[in-house]
Structures are given as C-alpha cells and as structure tokens.
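Trainee: Below you'll find a set of structures to go through.
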Structure 1
Amino acid sequence: MARVTALEAKTHFGALLGRVARGEEIVITRHDKPVARVIPEGGQRLEAVGRAVAGLRGLQQQIRRRSKAGLSDREVRAAIDDGRA
C-alpha cells in the first residue's frame, strides 16, 4: 500500500486516481500520520468479499465433516474442563 503526503496527493491527484483504478490502495498522510485511504470502488472489493465467503463456506464444510465422528460425554467434559484451566 502506497503512502503519499497531502501535498503530493493534491499535486498528482489524477495520477493517483489512475493507480487506484488499477487496484492500488493509497494512504494519504499529513505530518507523517495517516489521515485518509483511497481504495478502488466496487468490483475488486466485491471479489475479495466473495473469496472470503467461499473460504468460510469451505471451512464450515470441513468442520461439519469432522464433527460427524461425534464425541463421547467424557470427551466433551474433558474439553470443557481444559477450557477452564
């Protein structure tokens, strides 16, 4: 992620927008402190969310497959007791 000063952002705003349109995120700083972030709108963000959702669904399926084996009452009690330690 690129960092630019507020003066650089003002001077080169058009070029920065071009970089953002190509997918780059840019942080604008004032006195070396981040004050704003310019990010691409829409599509790329939506794709990232879609990938995250797909990953979570895959994880959910793995958990379901593993939990079908079942646990005995003793195993459940031991897990609860371990969590309290």
Structure 2
Amino acid sequence: MIKIELISQLAKELELPRKEAALIINTVFDGISQSLAKGEKVEIRGFGSFRIKQTKPRMGRNPKTGEKIDIPAKIIPYFKVGKDLKSIR
C-alpha cells in the first residue's frame, strides 16, 4: 500500500473528503518525523515503535576498485514491529 491508497482508504472509511484524509495522514507522518528528529521514540501500541539508531564509523571498501574508504557514523530511523503486528500471517 502506498500513501495515496492509505489516504483513499481513510477517506472511504470515515466518509471524509480526500483533502481532509490527506491532511490527517500527513499530520501523523509529520508528527512521527518531527519526534524522531528530536531523538524521541515513537510507539504505536499493537503496531510497533520507531527509534533512531546511530551507526559507528567504520572502514569500508569500494567494490569496484578495492580501495579502502572511511564510512562516517550515521543516524538512521529504525522500526521495530509490535507483538500484535508480528502475529499477523
């Protein structure tokens, strides 16, 4: 499912105009993004949690030339699946 399908489904379920459904979805996603940018954890019970992880700097290798390169530390978003979502098959 892509974002526009999610918006369409929300509009259909709640009998809202698509513009209002898009505003709701965008507000939720923006809230998650802003919290992660602040370094906060976002937990949605039954669905999962979003966190920020920091990778360590390391040495890598260019596969084409074999040259060693420094890979800097990065901050990446991470999603951990909740128990209820994990049990769906």
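Where a number appears in this text, it was derived from the coordinates with a stated rule and is not lab data. Everything numeric here is computed off the predicted structure, so don't read it as measured data. Cβ atoms are built from the backbone, for glycine too; each structure is taken alone.
Trainee: Have a look at 1, 2 and say which one yields 1.5 for distance in nm of label points 7 Å out along Cα→Cβ at positions 14 and 30, as calculated.
Mentor: On the way: 1: 2.5; 2: 1.5.
This value belongs to structure 2.
Trainee: Now, a different point. Given that helix-only ellipticity at 222 nm (-39500 (n - 2.57) for each DSSP H run of 4 or more, over all residues; to 500), derived from a single structure, equals -19500, which label among 1, 2 identifies that structure? Each step should come with its number before you reach the end.
Mentor: Working: 1: -19500; 2: -12500.
Only structure 1 yields this read-out.
Trainee: Computing FRET efficiency 1/(1 + (r/R0)^6) of positions 6 and 54 (r between Cβ atoms, R0 = 41 Å, to 0.05) gives 0.85 for which of 1, 2? Intermediate results must be reported in sequence, preceding the final value.
Mentor: Working: 1: 0.60; 2: 0.85.
Considering all the candidates, the number was obtained from 2.
Trainee: State the single structure among 1, 2 that was used to calculate distance in nm of label points 7 Å out along Cα→Cβ at positions 46 and 62, giving 2.9. It would help to have the intermediate numbers written out before the result.
Mentor: Numbers: 1: 2.9; 2: 5.2.
Comparing all candidates, it corresponds to 1.
Trainee: Given a value of 3.4 for distance in nm of label points 7 Å out along Cα→Cβ at positions 38 and 70, calculated from one of 1, 2, which structure does it belong to? Write down the numbers at each step before the final one.
Mentor: Numbers: 1: 6.1; 2: 3.4.
Source structure for this number: 2.
Trainee: Once volume of the Cα convex hull per residue in Å³ is calculated for all of 1, 2, which comes out largest?
Mentor: Answer by largest value of volume of the Cα convex hull per residue in Å³: 2.
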